[in-house]
Structure 1
């Protein structure tokens with residue numbers, strides 16, 4: 001609870017001054033109060049209730065530090081820290097030198113436990129890749145553990161999808177490059193959540209509330225206690241038993257965590273921890289769970305308890321979940337636990353996608369708008385990988401964006417640039433001829449030529465092209481030119497449907513086009529997404545022995561992936 005009479009002691013005042021100086025050095029004399037406050041609260045959680053008192057003090061010290069930087073320079077500020085708080089100066093220097101993700105606070109190598117906790121109401125999406133990547137990278141860096149936890153205790157608003165459990169594990173491993181160290185399914189852990197409810201009731205920091213949602217809203221807005229808050233332990237135990245045995249129905253009551261009904265943030269006031277769900281008509285999709293339980297934990301309670309039981313040391317989450325951190329911290333204080341170190345990131349919006357949610361994608365798939373989770377129009381891991389986006393590209397994309405609370409908007413081209421860096425050195429070149437036109441070749445007697453599969457990677461070998469029939473295909477649009485150079489082959493004169501050989505060496509600056517031999521190609525289809533719609537183009541694909549999933553570069557078109565023997569899915573330019 002906020003205390004107007006509280007004031008920082010001398011040690012804290014000095015720390016605030018040093019942090020203001022550190023921030024001024026970091027931002028070249030333009031320290032920001034918000035940045036200092038954020039840093040302070042991450043290292044001194046005990047000061048979080050006193051933010052209102054600390055804010056003006058920090059703002060004043062930041063102004064002083066910025067003025068000193070302007071008047072005497074950054075070296076003067078460095079000298080102050082070197083004498084009075086050398087550890088902060090060393091920390092700043094490490095941050096400057098460090099590449100990649102920022103260091104974790106209070107992280108001990110070998111003793112870091114992180115978690116990625118999706119709701120299995122569908123497979124993983126592009127947004128999920130951020131959580132997998134960032135947590136996975138930290139787990140590797142600190143020789144720590146990464147827990148994959150299924151938060152599947154909501155059977156009503158976001159009901160789990162049974163096949164998502166296996167799919168998510170496979171997709172997580174694909175993204176990470178290693179298997180998560182532990183897999184936890186929340187619906188298997190109900191006994192633990194019930195045990196902690198009973199600890200709350202017995203400790204008198206939890207109670208069963210029978211107020212309607214509307215009535216409790218009035219208490220919350222009015223900052224007054226609801227009558228149920230005064231229930232004694234025996235009454236709460238009796239009501240809890242009735243929640244479990246079916247006496248109460250959904251909406252009749254909830255279990256609440258006692259906090260303080262006068263807290264500044266209304267969301268924190270006696271927040272709900274468990275509720276009754278109708279699992280008779282709407283059972284949990286996992287057969288072993290089904291209708292076994294009636295009372296289910298809400299996410300803030302379930303996640304908080306599970307984080308403690310699994311020994312999670314660091315939580316990295318979206319800044320929209322700051323209230324979850326605040327709620328859970330209050331619960332941890334009741335239990336006498338230490339809350340994990342927490343980092344936040346802002347939203348990332350991709351221009352071309354707009355807004356997608358797993359729930360909405362699931363509805364659209366069920367309605368037939370999309371063909372499935374692997375539909376290339378969807379920003380799912382299945383959709384992205386099916387179009388040729390590599391796991392390493394996704395990892396590099398998210399690592400480059402890092403962990404910042406700033407909201408970011410990026411084009412898909414940013415992801416594509418990372419993908420090109422990953423695949424270009426090893427993607428064999430191949431010809432796909434759209435709207436093919438057949439030409440008879442004259443003046444060339446050889447029955448086979450060999451061209452490199454990759455201009456810069458000899459290890460990929462050569463493409464052997466059969467020319468026995470002396471018949472080739474080029475794209476119809478290229479017919480408008482009477483002089484062409486067939487790529488990696490030679491110069492030709494084009495007249496009607498005849499291609500007359502001129503020379504293997506380049507004789508002038510004529511147009512270079514890709515082509516395919518009738519003896520070394522087959523019918524194929526190029527599938528792509530254009531303006532949010534699935535399109536396909538019929539054509540001829542150069543003969544190859546590539547397995548499904550092989551990234552290729554389509555001559556003069558862009559990158560693609562072999563999806564089937566006669567289907568290529570376009571990836572990007």
Structure 2
């Protein structure tokens with residue numbers, strides 16, 4: 001049975017997009033399970049010592065049980081875990097916190113480290129030939145997040161899932177933020193402190209909660225780095241980190257986004273396989289946010305979390321107050337850009353080439369200046385092939401002390417400009433000074449430097465920013481002028497089409513990628529341009545402005561009479577003018 005939407009068939013059963021082994025089936029149609037795993041004992045132990053809210057023995061859904069078997073898979077030759085760290089990505093409400101809580105309890109007082117191999121008569125009922133475990137002698141489990149509310153979601157579960165038998169047998173002392181066992185020998189703790197406070201610990205297992213919220217501005221990146229270092233130096237080398245996340249928003253540069261990119265790079269052979277377990281169940285790309293598609297898609301994406309009410313979720317998705325991108329992220333578990341995004345990260349990534357500038361290359365430069373709040377950037381574009389290169393970017397560090405002024409280091413920027421002119425042959429250099437003013441003299445923050453660049457390099461430039469009339473200048477290109485806004489608006493559309501048509505190559509610079517992903521479409525009198533999501537947003541777009549400006553400037557140079565004449569003389573043939 002199928003239904004039809006706008007002449008498209010809607011399958012009665014939607015096949016989800018899967019990453020990881022949990023939903024993989026073999027040729028016989030049965031789910032694939034690991035050959036050798038401590039997960040069998042985890043299943044037996046949690047059924048013995050943990051309970052559901054009603055006091056019944058804990059029982060995983062089949063999906064959760066398979067996840068348990070795979071997360072605790074081991075190498076039979078070394079008896080070490082296959083996975084060094086992992087990610088579970090599921091839709092909102094799937095039950096990530098309860099699952100993580102049970103594994104944390106197992107790591108806390110359960111037989112979570114290899115001890116031997118099961119025989120037919122073992123008391124746990126573990127299949128013969130599978131590994132058996134023993135308690136860690138000094139278990140230290142951390143529930144980490146960037147806010148206390150996030151850790152509370154997991155920490156508040158322990159009093160209800162730990163059975164009376166577990167509390168008595170392991171002498172568990174339940175606390176709100178720290179839980180001890182065996183007179184302090186083992187502990188579970190919630191951690192949301194600064195990265196510096198976390199540095200130096202030796203946890204045996206760390207669970208990172210909702211890593212789609214871990215971004216630079218809340219020190220999420222540094223927290224993740226410190227946690228990884230702490231786990232790496234564990235005495236037995238078996239401490240592991242596990243993240244849980246909803247689908248992240250592209251362009252936020254969250255820990256979740258970085259981890260997904262690392263996984264995909266390793267899967268494509270672009271990076272080393274470091275033992276990252278990644279498991280996700282996502283709606284297929286063709287799934288639509290219309291009533292006929294929603295129910296079968298949700299049934300596919302929710303997996304075994306049958307407690308999720310399909311009708312309630314469908315009503316939320318169809319509610320026009322909820323942006324489609326948010327519904328796709330939270331309920332379809334899809335990674336999608338916002339509706340007004342200028343470019344999707346995958347569209348930009350497709351233009352990345354493993355090339356670079358060479359000394360003496362002819363290029364054009366575009367500079368976007370700021371004083372403190374926005375980023376300052378310098379981007380070049382090679383004349384010969386249009387290759388875009390990030391030459392410099394300056395923005396306030398995420399950990400800059402609150403209330404302490406920060407200013408773009410103009411002398412450092414000037415040094416980079418000097419180096420660029422020493423290494424390459426810039427034929428044009430446009431600089432937008434921005435609106436900031438110097439604290440000392442009240443003049444615009446960049447005017448003096450831009451004037452100096454014009455005096456220093458003006459004779460070398462084949463195209464002047466303002467070649468005649470009032471405001472004549474070799475470098476100054478103030479984008480507050482409406483004529484410049486019109487020119488730039490036209491360049492935005494050209495840039496967009498060049499990316500989609502793969503007519504542009506770039507260096508893959510991480511911050512340029514982030515700024516392009518942050519950029520939002522904004523309409524003006526001449527069409528659409530780009531801007532931040534809102535005026536006070538901390539998500540920068542300045543490098544995207546520089547890249548568009550550099551490509552615009554390349555076209556100006558190559559369409560200039562001097563360049564056309566030079567091309568005609570050199571090529572002695574037909575000249576194609578870029579439009």
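What follows is calculated from the coordinates using simple rules that are stated; it is not laboratory data. The structure displayed is predicted, hence computed values, not measured ones. Cβ atoms are built from the backbone, for glycine too; each structure is taken alone.
To which of 1, 2 does the computed value 1.09 (Rg/Rh (Cα atoms, Kirkwood Rh), for residues 315-474 alone) belong? Working through the options, I get structure 2. With distance in nm of label points 7 Å out along Cα→Cβ at positions 123 and 523 coming out at 7.3, pick the structure among 1, 2 it was computed from. The read-out was computed on structure 2. Calculated for structures 1, 2, volume of the Cα convex hull per residue in Å³ is largest in 2. Which structure, out of 1, 2, was log10 I(q)/I(0) by the Debye sum over Cα atoms at q = 0.08, 0.17 Å⁻¹, for residues 171-378 alone derived from, given a value of -0.43, -1.30? Traced to structure 2. Thinking of 1, 2, which structure, once mean count of other Cβ atoms within 10 Å over residues 27-34 is computed, gives back 11.6? Corresponding structure: 2. Source structure of the calculated read-out (mean count of other Cβ atoms within 10 Å over residues 195-202, 14.0) within 1, 2: 2.
Each of 1, 2 could give distance in nm of label points 7 Å out along Cα→Cβ at positions 491 and 547, but the derived value 4.4 comes from 1.
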